[in-house]
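Colleague: Each in structure tokens, the structures are laid out below.
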Structure P
Amino acid sequence: MSQLQRALILGSTSRYRRELLERLRIPFDVVSPDVEETPLAGEAPHALATRLALAKAKAVAALYPHAVVIGSDQVADLHGEPLGKPGNHERAVGQLQRMRGQTVVFQTAVSVVCVDSQFEQTELAQIKVRFRDLSDAEIEAYLRAEEPYDCAGSAKSEGLGIALLDAIENDDPTALIGLPMIRTARLLREAGIDLWGAIKP
């Protein structure tokens, strides 16, 4: 089997990552990775994101050794403390109250793995986000409108969450949404995926 014929799998249940990968217009399947996401003792946010992205890709690649598998993870980094998905309204309020007026680094890692070709690479995008000094009323209104409880750090910049921010600094614009597409496209090319083969003239 040539690499140009390999199936592509997104090892993620995130609808945000799925929508981003669809921008490349190449067919792919989605498989949920079975990975424990609890941080290790003393683990830095960037190390956590990198470890989990690779673990997700490898978990799915082990089941589909002929395929090229993408794994990704994002951790909000508040002065070295990892902030994950809040899961509910109360925790989201607490996260945003702590982040207001602060610069938070969203550590977004992507891994591409293929067992058959022994390809395994990981890259990290670091996005600096400066939050406005938000009032409790603004936080409450935002959370009620967006319900971003499945987003790291409770921030969903592609929607109303953009109004929470003063500035964003990064070199891979989609990284804040959950998948750094410049890096992802580069890794897929290096893994042998033809990004243009599915485009009809």
Structure Q
Amino acid sequence: MGRGSAAMRFMTAFLTLLLAAPAMAETSAEAVERKPDLFDCETGYRLERHRAPTPSDIPGAASRIEADAVAALESPVLIDVFATKLGRYDEFDGTWLGEPPRETLPGAVWLPEVGRGTLSPVLEGYLRENLSDLTEGDPDRPIVVFCVADCWMSWNAAQRVAALGYSHVFWFREGTDGWLDAGRALEPADPIAVEVVE
């Protein structure tokens, strides 16, 4: 009876650990294969349901990076692409409507909405111009793109930044959640206004 009880305890403990273990994240290719309608067939960017578990990898020229490696980078450009609540800016002055400051990585610049699957010409220009300013025109400057955990907008935006010719683009998959989990502090930031042409 003692031997059977020990085996039962072992099996119970094993099953508990198995069920408690986080599921392995699928790859980008597996995600596209499973739900192809969620992705643009030309660009590969995710078009909708941006708040969902993200893949373990990122295709193209961008690379994944962890919190400690972000902190160790020398003079990186940190770009937070977290969405705004309303998803709109004021057409008269370019400010994002109804947005309080967001808690983000120290020194990060908040460029909301540039991680959508498709961008308007105005937001494409907004991203391009801000990248040029932030990198001072240096395409080799390290750029870290992030959002929060389970946010496909950062996955999209990192690929989009790399496609614009920047050579050292990093995707911080865990974003502000991972930064906090690593015991690091956040600070408030306001979203950068869109330059409105009159």
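Any read-out appearing in this document is the output of simple, stated calculations on the displayed coordinates, not a laboratory observation. Nothing here was measured: the structure is a model prediction, and the numbers come from that model.
Colleague: In terms of relative contact order in percent (Cα under 8 Å, 6 or more apart), which of structures P, Q is highest?
Modeller: Comparing P, Q, the top value of relative contact order in percent (Cα under 8 Å, 6 or more apart) belongs to Q.
Colleague: For structures P, Q, which has the highest computed value of percent of Cα pairs over 21 Å apart?
Modeller: When percent of Cα pairs over 21 Å apart is computed for each of P, Q, structure Q gives the biggest number.
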